Structure P
Amino acid sequence: MSAMNPSALSATIDARQSSLIVKWDDGTSAEYAAIWLRDNLPQDRDPHSGQRLIDVTDIPCEPRMRAATLCGPHLQIEWQQEPLAASFPLSWLYEQSAAAQRRSEGEPRLWLQGSGLTRARDFAQRTVAEIRNDSAARLDWLARLLGDGIAFLREVPCDDAGILDAVKLVGRVVETNYGLVFDVRAVPQPENLAYSDRGLGLHTDNPYREPVPGFQALHTLMAAPDGGDSLFADGFALAEHLRACHPQEFALLTRTAVPFSYRSQQADLQARRPLIALDCLGAVTAVHYNSRSIAPLPLAVRECRSFYHAYRCFAQLLRERRFQLCTRLEAGDLVVFDNQRILHGRTGFASAKHARHLRGCYLSRDSVCSETALLRRRLRPEAQQ
């Protein structure tokens with residue numbers, strides 16, 4: 001399919017004049033309810049902001065269409081018992097159709113067998129200079145970040161400002177109790193085990209926070225020569241694998257509210273959420289897994305056995321090496337990943353022998369999605385030429 005929207009071949013009102021079917025020359029068709037069309041009249045939006053000027057109570061309960069006519073790039077609609085007519089751009093109508101929604105939104109590219117993948121071959125990886133100086137390269141990198149849940153940058157300057165300068169190209173940094181940025185390195189008596197030299201199992205960050213950070217960036221300033229390799233796994237793919245192989249356990253994990261907690265001298269954070277979150281259609285929208293911050297579950301005795309069985313079943317999947325992408329981040333490498341989809345961890349290292357220093361920050365989900373959409377909107381005329 002070309003980047004241009006297709007042309008309309010016909011517009012037919014049904015016998016009850018309550019819906020309209022438009023046939024497009026790409027072989028698709030779309031049906032629009034009369035009440036939906038009446039609710040979305042272009043003249044009922046502010047011409048500058050695009051925001052709606054009316055409420056649903058301002059429109060008829062059951063509007064009926066009298067006629068629909070294709071007029072060049074527009075569809076003209078006349079209403080029964082109303083003097084006003086409506087003119088809808090055909091390009092806008094097509095963008096609201098199911099076919100266009102599938103094309104524009106896309107589906108996440110799930111990757112279950114992470115051990116067979118490499119970051120250079122299978123994921124977006126560019127230098128920070130490339131995405132700074134080439135808008136098309138930046139859009140491709142961002143789109144793959146959203147599709148795969150993870151993407152890599154190289155040659156990010158190894159100084160204090162390196163990570164913040166780089167992620168300006170990705171989204172907006174969210175400040176937490178850790179600050180705008182946090183340093184991941186081994187310290188004596190750490191308040192968070194991330195600040196030790198222990199290996200860390202796969203997890204997502206900050207499930208005890210409202211809202212949970214959308215994306216995370218980690219920039220390697222100093223890599224340990226032995227150990228400290230980074231581990232990643234696709235939580236959406238693992239959740240779907242659990243749904244297929246253990247549907248009862250999957251269902252239980254989606255409907256059990258799990259308490260998470262984090263306490264330090266500077267913060268006392270608590271939240272409840274399922275390990276696997278679904279949208280209203282049953283699609284996986286988030287994975288929240290952090291065995292270090294899970295709090296005692298307020299479950300009745302009769303519920304404990306079934307929940308812990310499901311919990312263990314999911315946890316065992318996270319330990320399987322075949323599902324893990326293992327990669328070594330060298331100095332100057334930066335990884336950005338969806339913190340509510342991609343689980344991350346690391347192998348242990350000996351901090352007494354070799355220092356390891358990463359700097360991290362969190363990005364809001366809406367800012368990353370907005371940055372991608374704005375860039376795509378700006379480049380769309382170039383893509384259609």
Structure Q
Amino acid sequence: MKISGVPVVMYHAVGPEKPGWMWNHLVMPLQVFEGQMRILKENGWTTITLKVLHDHMSGGGPLPHKPVVLTFDDGYLDNWVFAYPILKKYNHRAAIWMSTDFVDPRAIVRQTLEDSWRGVAREKDLTAAGFLSWNEMKLMVESGLVEIQSHGKTHTWYYENPEIVDFHRPGGSDGYIPPPWLGWNRHSERKYEYMTAKLDSDVPYGTPIYRHGKSLAVRRYFEDESLTERLAKHVSEHGGAPFFERDRWRDELEKIVRAHPPTEDRLETEQEYEARIREELAGSKQIIEKALDTSVDFLCWPGGDYNPAASRVAGEAGYLATTTHFQDRTRRNVYGQNPREINRTGCGSPWPWRNLVIRATDPRFFLAILEEFNGARSALWMMRLYKLKYVLRHYVSGID
């Protein structure tokens with residue numbers, strides 16, 4: 001049987017939005033997710049593992065009719081609480097890409113949607129903010145429906161050069177949102193708490209924020225800490241948080257920067273960079289394999305960022321393939337294409353359009369995405385019609 005394409009779908013979070021979370025645009029409503037899982041079943045799609053996909057791409061291994069791979073980035077708690085019960089309901093497989101620094105280290109198993117179905121919990125009371133524990137992942141792996149693969153260890157941002165792009169201050173009306181990775185990098189052992197705890201509370205106001213990039217894709221820049229101390233001291237001595245209510249606060253801080261050329265800063269060497277990413281890629285693989293007694297053969301690049309050196313190190317660490325492409329029309333994940341490179345596609349909700357985030361999408365819009373991935377021209381026109389529908393609905397009735 002000729003396979004024209006194997007869609008690999010990218011999800012993140014499922015269920016209710018998380019209060020105050022800066023990435024709520026990644027959350028798919030529960031009813032939309034269930035509609036997608038139901039229509040997959042009704043239309044004869046078969047969810048397969050990443051290994052089955054790789055075997056096909058590398059050696060022409062057999063595939064079922066209408067194969068599809070479902071993947072979830074980051075290992076959010078709602079994958080256990082809301083997504084997993086729906087996967088079980090429709091007997092679908094999925095892969096979760098887990099960043100090991102974010103695993104909840106407590107020996108806990110939280111209540112799920114199944115508990116609300118049994119009447120022992122209320123759906124509205126289910127906890128969704130947080131990350132998976134090893135116990136929860138183990139139960140999903142043992143079911144045979146979920147595989148846990150690597151998303152690296154840190155999934156963070158590091159400074160990459162001495163250009164200062166901002167200064168840390170209270171989040172407020174000027175549009176500044178404190179980047180969560182300031183707290184992550186200070187308290188790596190508490191990353192799993194960041195949705196419910198303020199990990200950046202001890203980051204001094206005035207701390208410079210340098211040009212930064214994803215941790216696996218950039219050589220790390222180590223700032224001159226004496227400059228950071230001078231800036232923080234100036235802010236503290238001039239009122240702390242109220243300092244940023246001044247009209248020319250930025251000019252004051254930039255003047256200090258100009259008068260203090262960095263002398264104690266440095267850039268990570270190529271050798272240091274490669275050693276760091278090797279430890280992160282091989283380390284996350286080993287951590288998951290040991291904790292769950294499972295094989296970890298695939299890697300999803302956090303944020304989609306990587307470079308040739310990182311790609312080479314991933315191969316040397318033992319990964320069979322990585323998520324190297326996203327919505328690349330030339331890549332269909334079929335035999336004859338590079339089996340080390342996986343192309344993923346979006347899940348259709350949330351669907352971004354200009355400054356809008358459309359969440360309430362139809363199951364058939366999702367189906368059209370999969371069919372278009374397989375090259376069906378009619379599906380492309382169907383997608384366009386649905387998109388027009390969503391835009392008009394937003395402007396007429398305000399529904400997203």
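Any read-out appearing in this document is the output of simple, stated calculations on the displayed coordinates, not a laboratory observation. All values reported here derive from a predicted model rather than from experimental measurement. Cβ atoms are built from the backbone, for glycine too; each structure is taken alone.
Numbers below:
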read-out	value
Origin of the value 14, 37, 29, 13, 6, 0, where P(r) over Cα pairs in 10 Å bins from 0, in percent, for residues 130-225 alone was derived from one of P, Q	Q
Computed 0.5 for distance in nm of label points 7 Å out along Cα→Cβ at positions 114 and 202 - originating structure among P, Q	P
If mean count of other Cβ atoms within 10 Å over residues 178-185 is computed and equals 19.4, the structure in P, Q	Q
Structure responsible for 0.00, with FRET efficiency 1/(1 + (r/R0)^6) of positions 242 and 370 (r between Cβ atoms, R0 = 25 Å, to 0.05) calculated and labels P, Q on offer	Q
Source structure (of P, Q) for helix-only ellipticity at 222 nm (-39500 (n - 2.57) for each DSSP H run of 4 or more, over all residues; to 500), computed value -10500	Q
Ranking P, Q by mean count of other Cβ atoms within 10 Å over residues 26-33, the structure that comes out highest	Q
Mean count of other Cβ atoms within 10 Å over residues 234-241 - structure with the largest value, from P, Q	P
Which entry (P, Q) yields the derived value 1.00 for FRET efficiency 1/(1 + (r/R0)^6) of positions 58 and 322 (r between Cβ atoms, R0 = 41 Å, to 0.05)	Q
Comparison of P, Q by Kirkwood radius over Cα pairs in Å - largest value held by	P
